[in-house]
Structure P
Amino acid sequence: MSIAVSIVEDDAGVRSTLGKLIDASPGFRCVSRHGSAEAALDELPKIKPDVTLMDINLPGLSGVECVRRLKPQLPGIQFIMLTVYQNTEHIFNALTAGATGYLLKQTPPAELLEAIRDVHAGGSPMSSHIARKIVQSFQPPVSSDPADQVLSPREAQVLDLLAKGYLYKEIAERMQVSYATVHTHIRHIYEKLHVRSRTEAVAKHLNQNRSRREAPVAG
């Protein structure tokens, strides 16, 4: 079954381009396009798409506020913010409001489609620049039970590639495994590290590596 996608974007040209991209791609269908947050608030509850691409800087009500109001009504919809902003405050406001992905508007079409698949499958896609911004903005708490965090060599390799900004498809190609296998590794990584997103997993990975480098050498 194809993934039903709605677009909330005030720029008619961008809205049209996104809609055509989605409709022309196997496994996707654009079910609605909206030029404002107000229109989306009125129409999305009736349409109930699987994924909504939401611009932040909309005329009138902002995209963040639109997500904040829609998410309680439509918990099953996954919202991806599609924006030009890399500001940390904008990112956290969007995620706090209920967004599950955050991509820059210049994201290549193939990566955008992969992000829609990812968020629909339970992931939290973000541009690598955005993920780095979030990683730099906080240090996650270290689990009290290090044994829970032991990853297999293949899982560690996947996490290292994630930290370097590789997409799932690229990781599959580099490791010569299937896309589904990469998703399985990532699910196990989330479980072992007690995280719920790529960003949290990468942040914990970087924090642990830094702790190992700074640890005093015995003797």
Structure Q
Amino acid sequence: MKISLLHFFLLIAAACLAAPAVLSVPAPTGAKLTFRRVFKGSSPELIEITVREDSDAAAYEIRQLDEDPGSLPFQVSAAWRTKMFDLAAQLKHFQGLDLDVHRKIANLGEKTFRWESGPEVHEAKFNYTLNSAASQLLQIFEGLARQQEHFDLISRRMKYDRLGINDALLQFESDLNRSLMPEPQRVLPILDQIAGDSRFVDIARQRARSLAERIRHQG
């Protein structure tokens, strides 16, 4: 009986040693930075963008408040993420920070900066701020939102309204002229597609080609 039990335990031990180890995949540990703006009566009424410190995978949600919620993926380069998280660090990750100017000015929408790292979460809400670092961070987030709005508009026109492509490109060009978009090169793939597609009107193809060349030259 003792020999049988010993043999049994030896078999179990051998099986455990032979079994492959199950490696757990660590969850992302980098901090997250989120911007949210709610402005009823504007278009869009809601903007929310989240970027990660350790990944170029970001998410955005741009819509009217009565539309179905849901975020979509996009990308933000390492250089711009570094800039954004550096600004957040200058703002002490919004911990106990009052950014609002506290003056009687027009309602410009409630804006929220939110910083998350593990269990640590801080946020600051404001209508308008004079803080330089906060203003720079706001400009980047709003620029990313405008950039994505242009990408989505041009993409929709390509599918459903080819004659409206040129108008969408003119809107994109206007913001490009004012340097409002952090990474206009993100729009290059669809500009190249329009430029090379004979189904679109010539003026739109020429404008897309010109814009693409200009963005590549600037880059």
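Nothing in this text is a laboratory measurement; each read-out follows from the coordinates by a stated rule. Every value quoted in this text rests on a predicted model; they were computed, and no experiment measured them. Cβ atoms are built from the backbone, for glycine too; each structure is taken alone.
Given that mean count of other Cβ atoms within 10 Å over residues 157-164, derived from a single structure, equals 13.4, which label among P, Q identifies that structure? It traces back to Q. Computing distance in nm of label points 7 Å out along Cα→Cβ at positions 125 and 181 across structures P, Q gives 3.3 for structure Q.
Comparing structures P, Q by distance in nm of label points 7 Å out along Cα→Cβ at positions 61 and 77, which one has the largest value?
With respect to distance in nm of label points 7 Å out along Cα→Cβ at positions 61 and 77, the highest-scoring structure among P, Q is Q.
Source structure of the calculated read-out (FRET efficiency 1/(1 + (r/R0)^6) of positions 93 and 165 (r between Cβ atoms, R0 = 25 Å, to 0.05), 0.60) within P, Q: P. Quick check on the output: -14500 is helix-only ellipticity at 222 nm (-39500 (n - 2.57) for each DSSP H run of 4 or more, over all residues; to 500), derived from one of P, Q. Which one produced it? Of the options listed, only Q reproduces it. As an exercise: distance in nm of label points 7 Å out along Cα→Cβ at positions 37 and 85, calculated from one structure in P, Q, equals 0.9. Which structure is it? Of the options listed, only P reproduces it. Suppose you compute Cα extents along the principal axes in Å for every structure in P, Q: which one lands on 90, 54, 37? Computing Cα extents along the principal axes in Å on every structure in P, Q gives 90, 54, 37 only for Q.
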